[in-house]
Structure I
Amino acid sequence: MRAAPLMRRMSLVRRMSTLSADPEHLTLGFIGLGLMGTEMARVLSRDGHHHVVLWNRTEDRAFELMGEGLPVSVASTPREVVEKADVTFSMLPTPAASAAVFDGDDGVLAGVCEGKTIVDCATLREEDMISMAEHVEHAGGAFLEAPVAGSTGPAKAGELVFLAGGLLEDYERALPHFELMGKSAKLCGDVGAGTRTKLILNSGMATMLAALAEMLALAEGADVDSAQLLEVISESAIAMPMAALKGPKVMMMLVLPGCSRCFRSC
């Protein structure tokens, strides 16, 4: 499935307003302050050059960031965020949550007009991203998908990888902010290409994690030192960051069944 032709038919007015905005003086918005969104919004606001307007379904998390003395404010609705911000980032956990926040009289789409850019950083379905892009474009705004590679640790350190899909002009407008929150950003193609890239990446990560778990389970059953095995892996041809990141968690799960929440902390 590919982005509709509407995605390529930007008006001259929208192109000029998008490209002429000074990235150093933009007001930014951030919607969705879960485990990932909170860290991303914190890193984005620490830059000091931007005021960040926040909204979350449970507003306590937004006020917690404000309490840290960061240059942020809390909006009462997603629509208010978009109305106040030049570029709004969204990080919502599921297609259902995204639809609930984007639609409605006080949703994201209600605040979109010419000059507004929406950047969705969640990992959703390709058809979700394309549908949102079409609605944002129809309202006169710009849409960029940018699912991220990385979990809460990289988000906190500003070392995410952004896999963008959309128009080059919109990507270039968001790039300075990607560079604050991440170590790398790629324009993968039209809207949908970023999501496809992320899902392919996820499939590879799942395969690697399954192989790592199998190796550690074999070590456990063969009376081999699992910690030493992880060292050997790191020094061999199959060295991979995932072994260092997830290996100790897998070991803990083998010893303490039911400890799946360990993965959420890394």
Structure II
Amino acid sequence: MARTKEVVLDCDKHLDIQVGIFKKSKKYNALCIYGPGGHGKSTTAREILKLKTEQVFGGHITPVEIYKYLYEHRNKELIVFDDCDTFFAHKTITSIIKNALDDNASGTRKVSWRSPSFMIGDTPREFVFNSKVVFIVNSLPKLSEVMSAVLSRILLVEYKLDEEDLKDKVMAIARKQKSVRTAKKIITTLEERSLQLTNLREFFELHEAVNYQPKHLDYLITKKFEKQTIESVIKEGLENNVPDKKLRHQVVKKLAMCGERKYYQVKKKVVQEMGVSS
């Protein structure tokens, strides 16, 4: 069961410390918070940075849009790009960001537009950028010459929760939402069935469903953690040398909707991980 007392997670404390360093640092003009989706890094970052919704830019953006956005926010204390993994896959955007973070010999950061000027309208073709920038992404981009130069100007902070951290995070949110009883019941059931909580999103999707259909908790967990359920049954069967036909029957009994194709796909993965003969 998750720890019952209110705790400050190590990753939250680490992020808080790194944000403090970043704000005071003259070396880093940007902070990049990266880690698996569904671990609450965006919410935690917003709380630590004390951000309002209008201070955060998220979603798809073109080179023209980011050039204009940087110009319009060139003198802000801080600007934040959330869910911006695709930024770094675009060479032009990466180059613009590099210029925005790169101090030249005079100690200023100049951003320039080299393509035809009609694309940027009334926005100047060159400007000095003074803001600090925060990027929130699920994973670090693949390294290239330009990307390596960009990352060298960014303070990198990984935000990744282990299973116990996730449970603590769940319970902290549940206390705020006054739904501790339901959260505890779900966590206890997951533990009893040896199912692993991997992110907050899947938990609260399940939590909402259970609130509407509390009598169907076991079924809802089985469906939500379908793959893990199959893996768990297969692993136990292989450890006990259960014949394939009987093992397949056990999986179907546990999860009636599991077809033969899915069964053998999951079994192949489990066999490879265990390093045993199928």
A value of 11.3, 34 was derived for Rg and Dmax of the Cα atoms in Å, for residues 58-113 alone; which structure in I, II was it taken from? II
Matching task: 67, 42, 31 is the computed value of Cα extents along the principal axes in Å. Pick the structure from I, II. I
Computed 1.6 for distance in nm of label points 7 Å out along Cα→Cβ at positions 138 and 154 - originating structure among I, II: II
Which of I, II yields 16.1 for mean count of other Cβ atoms within 10 Å over residues 74-81, as computed? II
When relative contact order in percent (Cα under 8 Å, 6 or more apart) is calculated for each of the structures I, II, which structure yields the highest value? II
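Bear in mind that the values in this text are calculations on the coordinates, not laboratory data. Only a predicted model underlies this, so the values are computations on that prediction, with no experimental measurement involved. Cβ atoms are built from the backbone, for glycine too; each structure is taken alone.
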